[in-house]
1. Of the structures labelled I, II, which one yields 23, 21, 17 when semi-axes √(5λ) of the Cα gyration tensor in Å is computed from its coordinates?
2. Figure out for me which of the structures I, II the number -6000 belongs to, where helix-only ellipticity at 222 nm (-39500 (n - 2.57) for each DSSP H run of 4 or more, over all residues; to 500) was derived from the coordinates.
3. On mean count of other Cβ atoms within 10 Å over residues 66-73, which of the structures labelled I, II is highest?
4. Out of I, II, which has the highest value for FRET efficiency 1/(1 + (r/R0)^6) of positions 82 and 130 (r between Cβ atoms, R0 = 25 Å, to 0.05)?
5. If relative contact order in percent (Cα under 8 Å, 6 or more apart) computes to 21, which of I, II did it come from?
6. With mean count of other Cβ atoms within 10 Å over residues 34-41 computed per structure, which member of I, II shows the largest figure?
Structure I
Amino acid sequence: MTRTQGDALPPEESFSLDHFIGLYEAKDDPWDNETKWSDRRKYAVAMASLPRERYRSAYEPGCAVGALSVMLAARCDALLATDAVDEAVVQARAAVADLPHVRVDRALLPAELPTGTFDLIVIGDLLYYLSADDLRLTLDGLLTALEPGGDLLLAHFRDRDNPGGYDGFNVHAEVAARPELERLIHHEDEWFVLDVLRKAGQV
């Protein structure tokens, strides 16, 4: 099926915090991020896609149990990872306990965006849970936090069973339409879509 931007709409309301809390109450690692092959492969592709060997300061909202955070930490002088669910924060902090340059905080987007600036922002499997208004507010905040010349890496699930549904295809098209961003890398397969976009200007 041919996909076009606008063939699916974001949820009318963002998924509730209670929805995600319930997932962690049912299972320690709700998406099997630490063990599932498709996720391990996605993380490997993400790390290989980072254009720069090292970044000064990175931000990873929606870090879940911290599986990708550990990998990002090896490429960054400082990393702020956040999640809205307390249990996810506990697990992510345990995963990076021996990495003093990594901080894990509880934060809910778009209300609790960070106040600092970053030369790398990494977002995985998060944006399609947001309503159109919350997605716009989140992107506005993220692009304010991203320094000129900084990189934004997105990696989101492709819904193979419902090819007309709102998934990574749609949210990546929304982000890529922002005029201040230039797409450097695009990867798409049956499991996920990944983009690296650079903000106009110099680091």
Structure II
Amino acid sequence: MANTRHLFSTPFITDRLEGIDLEALVSAIETERARDGEGVQISNLGGWHSNTAMLEWGGEPAKALAAKANALADAQTLDSRSPKDSRFTWRADMWANVSGKGHANQYHFHPGSFWSAVAYLDDGYAGDDSPKLGGELQLQDPRMPMVRMAAPDLRLKEANGQPMHTEVLLRPTTGLIVMFPSWLQHAVRPFHGEGQRVSVAINLVAILKQRG
């Protein structure tokens, strides 16, 4: 009888922002946005994207958020040469995104970092659970473009016999943080809510610890 193993899974971590002052973070973002209203344009299609120095202008709440991301990364990462005492720590690059109606992010990934995270300070839905509001986080299976080029209508089977998804959608909620390997392609579908979404993106770069 044939035996099937499912190899090379991709970790995707979700958690809640317990103990982090979301209002203070939003206030710091609003202050920075007032200072630099133009921001930068990278993957965002509309909306406001801050510089990546949020650890400098975001104050203690930003440092607490970075510490949360660091803890999630530590729990999901192993130094194969020193499994009991990792030689590595993380340098966090952080930036804010503010999105309104019609705004989105095109597919992209984050070269140069190990983990990437997104923290949702305000999902912008204002309690409206209608799927018509869009704004979902899109995650693309990196294996699938090659498979679908060969046979667009075929799907690999999951362990439960169901077809593998080529894309996974996640509807953000206020107070949620997600983390995934930085090579995983992701995007944000156009947001159609009347509110304003405020999120923080974090790249964690692996660096060697300073030994005393």
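1. I
2. II
3. When mean count of other Cβ atoms within 10 Å over residues 66-73 is calculated for I, II, structure I comes out on top.
4. I
5. Answer for the origin of the read-out: I.
6. Checked I, II; max of mean count of other Cβ atoms within 10 Å over residues 34-41 sits with I.
Computed from the coordinates by the stated procedures, all read-outs in this text should not be read as laboratory data. Quick caveat, the model's predicted, so the values are computed rather than measured. Cβ atoms are built from the backbone, for glycine too; each structure is taken alone.
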